[in-house]
Structure P
Amino acid sequence: MDVLAIGAHPDDCELFMGGTLAKLADRGYRVAVADLTRGELASRGTAETRRKEAEQAAAILGLAERFSLDLGDGRIGLDPEHRTQVVRLLRDQRPTVVFAHGPDDRHPDHERASRLAREACFFANVEGFETGQERFRSAALIEFVGNTVGSPPTPSFVVPISETYSRKIEALRAYESQFYNPELDGPDTWISSRAYFEHIEAWARYWGSLIGENYGEVFCYRGLLAVGDPVAVFKEMGAKGG
């Protein structure tokens with residue numbers, strides 16, 4: 001697998017990096033999403049509903065695979081076995097790049113999922129962490145920015161998604177039980193409100209505006225990025241007005 005995005009719940013990866021997932025899939029990379037839970041504690045919909053919605057969203061984005069680890073909504077990272085399950089997935093799929101939640105997120109599951117992914121990426125390369133598989137180290141763990149409390153973290157880079165933004169929105173609308181849908185009865189929640197859907201576009205437009213694009217998605221990388229050819233990198237940025 002070239003790319004593995006790890007989200008706490010079905011719809012998290014679509015919400016925070018759906019445009020990037022579609023873009024990478026369009027470029028021929030094998031892209032997968034791993035949902036750590038079935039989203040069974042959601043105020044709206046059921047776990048079975050979310051499963052069907054997730055399958056539809058995966059097809060829209062062009063995902064090669066979608067995994068569900070079923071670690072328990074609201075209980076991510078509270079059992080040592082959870083780390084082992086993620087390590088097994090990493091060693092089995094051997095993704096070049098892993099994406100996961102950042103630590104500064106208002107949802108406890110997202111915060112714990114961030115730590116779980118980071119620990120699993122570390123122990124996947126530890127010989128003594130026994131799972132019956134060969135150890136493995138991905139090239140990078142990159143964090144997507146979610147529903148932060150207060151100001152978002154300073155990003156490491158922004159991915160332009162103008163050409164795939166409509167697919168991101170289409171994938172989110174596949175989750176009819178979760179996001180704004182005036183035709184569906186259910187308890188009012190922040191993410192099911194019209195305001196939240198407008199919020200999604202506002203952030204995409206904001207991040208895109210910083211790089212001269214209509215839409216963008218933002219990511220953080222904990223470390224220095226090695227630039228082998230600064231001339232080529234900045235020449236491309238200059239051509240786009242960045």
Structure Q
Amino acid sequence: MAVLTDTIGHMVAEWPARARIFDEAGIDYLLGREQSLAEACRRSGVDPDDVLDRLGDMDRRRDSAVRDWSDVSLAEVCDEIVATFHEPIREQLPRLGMLLCRLSEGYGRRHPELNRVLDLFSLFSGELKLHMRKEEDLVFPLIKDIELMRDSAEDDLVDTIESLELEHESAKHALEEIREMTHDYRPPTDACGAYRTVLDNLHGLDQDLHDLVGVEENILFPRVLQSQFVGEYY
């Protein structure tokens with residue numbers, strides 16, 4: 001958990017996704033790496049308590065990926081996935097797409113791989129938004145119905161979960177390509193602060209997706225498929 005005496009550089013090194021919070025708050029975490037959070041907030045004229053709250057929310061999202069889910073209802077797992085992963089990811093996708101577009105315009109000649117990264121991200125972003133909407137509008141309500149022993153088409157749910165897992169693989173493959181093309185999100189020597197921010201944000205998104213897929217494929221989906229309501233189909 002972040003505290004005011006931690007340095008900006010230490011917090012970003014510990015978890016790169018935190019760079020998004022500093023960027024949104026107007027804190028230059030590249031030039032201010034050696035500053036404490038309290039000092040960086042003072043220099044940037046932002047409320048340190050607000051930044052701490054936002055960092056705390058992000059840390060809790062990360063911690064939720066490794067929490068003990070054994071006594072949590074399926075409905076609660078679904079709601080937690082939406083609040084912890086879907087909503088923050090949905091918020092950052094348009095902003096990151098815009099930043100990538102500007103980056104491609106400014107650096108595309110010197111670093112043509114950015115044009116490919118932009119194309120990959122645009123396709124990835126659109127498919128991921130559709131994927132999350134499918135889960136929220138179709139899959140999660142059906143899971144909640146099953147848990148409450150309401151009538152539902154369990155065989156359709158099994159097929160849908162299989163398709164969701166295939167979509168997970170597609171999303172992970174897209175980010176793997178982006179990771180390779182950006183050399184593990186490492187900025188080139190001529191990168192400006194905005195360039196570095198975009199790569200840090202992509203790195204954070206990569207980690208968020210990894211955690212999201214982990215919760216769904218290791219916790220939610222197995223529990224659903226192992227329940228007495230869908231087990232008969234295996």
Next item on the list: Assuming -0.22 is log10 I(q)/I(0) by the Debye sum over Cα atoms at q = 0.07 Å⁻¹ as calculated from a single structure, say which of P, Q it is.
Entry: P
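Ranked by distance in nm of label points 7 Å out along Cα→Cβ at positions 175 and 191, which of P, Q sits at the highest value? Before the final figure, lay out each step's value.
Values: P: 0.4; Q: 1.7.
Sorting by distance in nm of label points 7 Å out along Cα→Cβ at positions 175 and 191 in descending order puts Q first.
Work out which structure the value -21500 belongs to, where helix-only ellipticity at 222 nm (-39500 (n - 2.57) for each DSSP H run of 4 or more, over all residues; to 500) was derived from one of P, Q. Walk me through the intermediate numbers first.
Details: P: -12500; Q: -21500.
Derived from the structure labelled Q.
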Checklist line | Structures P, Q, by FRET efficiency 1/(1 + (r/R0)^6) of positions 87 and 167 (r between Cβ atoms, R0 = 35 Å, to 0.05): label with the highest value | finding: Q
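Given a computed value of 1.9 for distance in nm of label points 7 Å out along Cα→Cβ at positions 119 and 135, which structure among P, Q does it belong to? Present the calculation step by step, with values, prior to reporting the outcome.
Values: P: 1.9; Q: 2.8.
Source structure: P.
So if we calculate relative contact order in percent (Cα under 8 Å, 6 or more apart) for every structure here (P, Q), which label has the highest result? Each step should come with its number before you reach the end.
Working: P: 22; Q: 26.
Largest one: structure Q.
On FRET efficiency 1/(1 + (r/R0)^6) of positions 79 and 143 (r between Cβ atoms, R0 = 25 Å, to 0.05), which of the structures labelled P, Q is highest? Numbers along the way, then the final one.
Numbers: P: 0.65; Q: 1.00.
Of structures P, Q, the maximum of FRET efficiency 1/(1 + (r/R0)^6) of positions 79 and 143 (r between Cβ atoms, R0 = 25 Å, to 0.05) occurs in Q.
Computed from the coordinates by the stated procedures, all read-outs in this text should not be read as laboratory data. Just so we're clear, the structure is a prediction, and the values are computed from it rather than from any experiment. Cβ atoms are built from the backbone, for glycine too; each structure is taken alone.
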